[in-house]
Structures are given as C-alpha cells and as structure tokens.
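Following this line, the structures themselves.
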Structure P
C-alpha cells in the first residue's frame with residue numbers, strides 16, 4: 001500500500017509528528033490523519049509512504065515487518081537510515 005502525507009497540512013512539529021505517525025501506524029488509520037492526501041493499494045505487502053515535507057522535499061519511507069518497531073519509534077530516523085547520507 002502507498003500512503004501520501006503532506007506535513008504542510010498539519011501544525012504538528014517534529015516531536016509530535018513522530019508520535020502522531022506512530023499512533024496512526026498502530027491503528028492503521030492514516031485516512032483520519034490531518035496530513036493524509038491519499039492512498040493506493042499496489043500488490044505489495046510493505047507500506048510505502050510519500051511524505052511531502054515542509055522543506056518542499058518528498059521523502060519516501062518503506063515500512064516492513066522487519067523495521068516496524070523503528071518506524072514506531074521515529075519515522076524520521078528510519079527515513080534517515082533508508083535515505084543514507086544527504087549531500
């Protein structure tokens with residue numbers, strides 16, 4: 001499943017965004033998130049997030065069973081690990 005979020009639609013700052021993301025991930029209800037833009041259901045078992053950030057960048061985050069705990073702790077840190085060094 002692919003989920004598109006836009007952080008510009010929400011007033012949550014980084015710390016609260018991390019906990020808000022985790023709570024929606026646990027409940028599987030991103031449709032109710034104030035930053036939700038849309039969802040698609042490709043035939044893939046992982047969750048693919050396209051997150052439009054306040055810096056005007058689009059971050060891609062892949063959440064699988066293997067990294068679910070990391071996503072619950074901090075989607076931002078998990079994204080940094082997946083993205084590698086940003087130059």
Structure Q
C-alpha cells in the first residue's frame with residue numbers, strides 16, 4: 001500500500017470538487033428541463049447528439065469521482081517530499 005503525499009491529497013480533493021460540481025450542474029440542468037417538459041411548459045427541444053453528449057459528460061464526471069484517488073496519485077506522483 002503506497003502512502004499518499006500532501007500534494008496528491010490536494011489533487012484528489014480538487015478532482016473530486018470539480019467532478020462533483022461539473023456533474024451536479026449538468027444533472028440539475030437536465031432535471032429542470034425534464035420538469036418543464038413534464039409540466040407542459042413550452043421549451044426548446046434539443047437534438048439527440050446534444051442529449052447524448054451531455055449524458056457522456058455526466059458519465060465522465062462520475063468516473064472522475066470514482067477514480068479520483070488513482071488519478072490524483074498519478075498526477076502528484078513526482079511532487080512528494082524529496083529526501
């Protein structure tokens with residue numbers, strides 16, 4: 001088991017914050033859109049490629065959240081305290 005240095009911890013924290021914000025923003029936007037459509041409000045209809053692209057952004061955000069620790073360890077691998 002490898003030790004995580006303080007730089008890697010910061011990278012992991014930043015990755016998780018950015019991924020959570022990214023994913024939440026997109027999910028809330030599409031949730032609001034779905035509520036407006038369900039309520040019968042006249043809304044702009046988006047083409048399929050826009051919807052599919054945004055779903056991919058959500059998947060990417062969730063994957064970064066799940067794999068933040070290994071990604072953070074990789075990004076901060078050479079930033080540790082040198083003896």
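A short reminder: the numbers here are calculations on the coordinates, not readings from a lab. This is a predicted model, so every value here is computed, not measured. Cβ atoms are built from the backbone, for glycine too; each structure is taken alone.
General remarks:
- Structure with the greatest value (metric percent of Cα pairs over 22 Å apart, set P, Q): Q
- Each of P, Q could give distance in nm of label points 7 Å out along Cα→Cβ at positions 45 and 69, but the derived value 4.6 comes from Q.
- Ranking P, Q by relative contact order in percent (Cα under 8 Å, 6 or more apart), the structure that comes out highest: Q
- A value of -25000 for helix-only ellipticity at 222 nm (-39500 (n - 2.57) for each DSSP H run of 4 or more, over all residues; to 500), calculated from one of P, Q, originates in structure Q.
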